[in-house]
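Following are the structures in question.
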Structure P
Amino acid sequence: MKLIRGIHNLKKIDSNSAISIGNFDGIHLGHQILLSNLYKIGKKNNIQTIVILFEPQPLEFLNNQDPPKRITTLQNKIKYIQLHKIDIILCIKFNKNFSSLSSEKFIKKFLIKKLNVKFIIVGENFRFGSKREGNISLLKKIGKQHNFNVIEIKSFLYKKYNIKVSSTIIRKYLLENKFKMATELLGRPFSIIGRVIHGKKIGRKLGYPTANILLNNNIPINNGVYAVKVSCISKKNILGICNIKVQPNHNYLEENRLLEVYLFDVNLDLYKKKIEVSIYKKIRDEIFFSSIEKLKEQISKDINITKKYFHI
């Protein structure tokens, strides 16, 4: 798979292409169906498959004071899109200039002239271009003029809950601590990937050494204690417990949060290593403790609850 960062790095491709465009936040079951269709169309017609992403996501740029919480980072999106054997990911920087580009100009200048598009596969609610003026009807109209096909993928109905799968509903479930439902709609547990940093070593002093990841506020998860599985280095699904809290250290920006994870029955040096923390269940909210002894007692209780959840 080839990753192209920035539309300025996009050169005309020689072959025809099948393209999908969107945020793909979460790469949930609906996205997976769309990507599967994209792969099949590319394979059937022997043409390149291309996914176009935007970074930042459009609403993060247009509504930067209160953007939607992000389910997946760009790195995670790329990781999950790769699983669908897509040939090219084009990541376009969404800025003032790009946001003012008309939908028709975007299609003709980039999709037709640069990417030789023959198929465009998008979700039923797809909108694009300046002021979201572009829609599927416009795509089909231009498609007839320039000889490309538009395939509309209906929102995936998850029959168990009788709901249409969307990034919006998954964010809602995560913030409501409904991790089982979010996991089912994502097709995997919600996870956080980050590089381990040095902490204050408080957990080590208490007998519960933690690996720490610095977070920001734009993640759809509340502060508190969670049952988790961790993948790191060559090891996968190590059981553990994590605490997500506001980072009080004055060296960090005010909005930063910290994830501290304690791994059961494992002693690993993870400093500077990248780990993935998959969230399974919320154990409790944040609590302020008046003494170290009360904190240690609560940690012991939290670990017992988590081990019972994981049947260990």
Structure Q
Amino acid sequence: MTDSEWTAARIPDLAGRTFVVTGANSGLGLATTRHLARHGAHVVLAVRDEAKGRRAVAGLSDAQPGVSLEVRSLDLADLDSVAEFAARLHADGVPVDVLVNNAGVMAPPRALSPQGHEMQFAGNHLGHFALTGLLLDLLQAGRDPRVVTVSSIGHHGGRIHFDDLTGARDYAPVKYYDQSKFANVLFGLELDRRLRAAGSPIRSLLAHPGISATNLQSTGPTGLIRVGGALVKRFFAQDAEIGVLSQLRAATAPGVEGGQFYGPDGWKELRGHPTVVRPDPAAEDPDTARRLWDLSEDLTGIRYAIAASA
């Protein structure tokens, strides 16, 4: 089969494996959870709202009796919540084979996290950076372990505003969304470099869904940005069941390699089935990635147990 024919039907048997999916109660996270569970995986739904998570589990279980699911509370924008989530997984002896860093917020008005970080950077990047570091030992012992970080086509043209990281001087919702998605790519590629240098079995991969119809366009933006998002969603977005295939392929397909970035194979990567795509060249710069990594360790207090890449 060609890349354009890759569908969820090609997901292998996942029985005996545990996946942690952030933002799993809606949108791409819910679709990811449904397909993983349908193929035999045990899925931990890491969600900010436990009630919504339980409703999602009830719906999935009604549609597919016997699926193995559990809900755990996680607010990625709050580093204390991230630490508590990871500590509970360790204390309860939950294995982790694959971590899908899926959750995200898009283009809200400026707000700060409990630790004082710009909300999109906190939830989309710093929370996942901290979570991955805290679960690294569990992943190290996992079966075919992977970290899949979900970015966006918005990372193209993005950059890290090192001189105004919280947007105190010049915040713009979309600009700072693009910053967080650019950070995802820098992180995923630098994690791959460090894992390879350490000889780790863990693979770090990236994915993006193109323009997919989810609640992301309506739950974060306000004003004209929300109106524009609704129009894009109506006239250009593909169904989430297609958009989710990029992260599903990265998380489950045999033969994927660390450092690969999966996105739609159509025009400008807006739509289509998953294939390996090229990140924005600026996101491949190891110096910028190391600078962001060091900053992220300082901001989160999480030090990875793997050395810097050469």
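Bear in mind that the values in this text are calculations on the coordinates, not laboratory data. These figures come from a predicted structure and were not determined experimentally. Cβ atoms are built from the backbone, for glycine too; each structure is taken alone.
From which structure (P, Q) was Kirkwood radius over Cα pairs in Å calculated, if the value obtained is 19.1? Don't skip to the end; give the middle numbers.
Working: P: 21.4; Q: 19.1.
Derived from the structure labelled Q.
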Name the one structure among P, Q that mean count of other Cβ atoms within 10 Å over residues 145-152 of 15.0 was derived from.
P
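Can you say which of P, Q returns 0.96 when Rg/Rh (Cα atoms, Kirkwood Rh), for residues 33-136 alone is computed? Before the final figure, lay out each step's value.
Details: P: 0.96; Q: 0.99.
So the calculation was done on P.
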To test your reading of the models, identify which of P, Q gives 18.2, 63 for Rg and Dmax of the Cα atoms in Å, for residues 73-200 alone when calculated.
P
When P, Q are compared on distance in nm of label points 7 Å out along Cα→Cβ at positions 121 and 161, the highest value belongs to P
One of P, Q was used to compute helix-only ellipticity at 222 nm (-39500 (n - 2.57) for each DSSP H run of 4 or more, over all residues; to 500), and the answer was -8000. Which one was it?
P
